[in-house]
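Please find the structures below.
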Structure I
Amino acid sequence: WWKKQTPDIENVQIEVVDIWHFIMSFILLDFEKLEDALESEYIDFFIKGVNEDFHNININGIYIHHYLGETDEYQRIIFLAERVAEGFLKNEPLEGIFFFGLLVKNTISFKDLYLLYIGKNILNHIRQEFGYKEGNYKKTIDGLEDNIYLFKLVKQVKNKNQLEEKIREEFKKLMEG
C-alpha cells in the first residue's frame, strides 16, 4: 500500500494496528506502573496528534506545514507513516508518537483501532492453536489473508465479547472445514 498506488484503506488500518502494538510496547518498557505510562509525555503527544494540537511541541515546522497543506488523503497517510518511522529511527519517540496520533486520526476510529487490536491478539492465539509454528496454519482463507478476514469480522460486531465469540466461531469453521 506504500508508494505510487492507491492504498487499500483496510490494509492500512491493519498496519496502523500493528504500529499501535509496537508503540504501546515501547511506552510500557519505560514504566513499571501502567498508571505512570498513562500519565506520560508519550500519551500527551499521542493525544495532541489525534486532536491536531500543534501547540507546545518541538517538531519540525516544515513537517506540520506539509501535513496541513497535503490535500491528497493517500499522500497524507504515506507522509504520516514515514514520519512515525522517522521519529523512532532518529530516536525522537515523541515525534514518532505525535505523528502516529495524526495517522490514527486520518485512518481509523478509536473503536475500530481497539477492536482490531483485540482481534489481532485473538487471531494470533488462533494461529498458534491451528499450527502456525509447525507450518500447518493456512494464512489465506477463501482467497483472503487472515488479517483481511479478521477486518471483515470486526465490522460485524459492537464490542470485545462479541468479537472474540465471532472470530473463534468463524475461524474454527474455516480451519476445520
Structure II
Amino acid sequence: MVATWTVDQLRLPDTLRLGERLGERLFPGAVIALNGTLGAGKTHFTRGIAIGLGIRNPFVVNSPTFVLIQEYTARLPIAHFDTYRLQSVGEFLDLGTAEYFDSDAVSIIEWAEKVTPALPVERLEIQITVVSPEIRTFRLTAMGERYESLLGALQLAWKSDAQSQSGSAEPSESSL
C-alpha cells in the first residue's frame, strides 16, 4: 500500500521542525529517500531528522556530497548518503548500502531518484519542491505498512503542533 501526505507553505524553521517530528518517530532500519533540486533543503531537513533522533550536535550534519556518506550517533545510528556525484546504481551499492539497510541505522538518501533500483521497496519517499526562496512544499509518500503507520503518526504530531503554534503551516492531506 501507498499513502501520500503533502505539506504546503513551509518556511525554513518549519522544515527543520517537520524533520524533527519525523526523527522522533523513526524506527530501527528506517529508509528515507529525499528528492529535490539543488538548494531545496534536503540537508537542512536531514538536520531536523537528526535532532529528532537526539543527535548531540546538529551542526555536524552537513551535505556528504564529496564524501558520499556521513555517519552520526544518535538514539539510532544515522547513515546520511548523497548520490549527487554518483554515476551509477553500482557505485551506490559499492558504498555498502545493503549492510546499512539490513542494520538498525536510519538511512537517509539525498538525490534518491538516482538510485531507486537499489533502495528497499518499503521506504518513505520525500519530494521537496521549491515554491519561492523561503517557501517549500513537502510530498511524503509511505511505501509499506510500517511507513504508513509512521506517516499517520507524523501527521497527528504535525496537526497538534499547528494547533498549538500560531502562524505555522497547516498540512493538506491526500491518499493514493
If mean count of other Cβ atoms within 10 Å over residues 41-48 comes out at 22.9 when worked out from the coordinates, which of I, II was used? II
At a computed 107 (volume of the Cα convex hull per residue in Å³), which of I, II: II
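Looking at structures I, II, which one was mean count of other Cβ atoms within 10 Å over residues 33-40 calculated from, given that it came out as 17.8?
Comparing all candidates, it corresponds to II.
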Structure (I, II) behind the derived value -9500 of helix-only ellipticity at 222 nm (-39500 (n - 2.57) for each DSSP H run of 4 or more, over all residues; to 500): II
Assign the value 1.4, calculated as distance in nm of label points 7 Å out along Cα→Cβ at positions 17 and 113, to the correct structure from I, II. I
For 1.0 (distance in nm of label points 7 Å out along Cα→Cβ at positions 81 and 145, calculated) the corresponding structure among I, II: I
Source structure (of I, II) for distance in nm of label points 7 Å out along Cα→Cβ at positions 9 and 73, computed value 0.4: I
Figure out for me which of the structures I, II the number 36 belongs to, where relative contact order in percent (Cα under 8 Å, 6 or more apart) was derived from the coordinates. II
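A short reminder: the numbers here are calculations on the coordinates, not readings from a lab. This is a predicted model, so every value here is computed, not measured. Cβ atoms are built from the backbone, for glycine too; each structure is taken alone.
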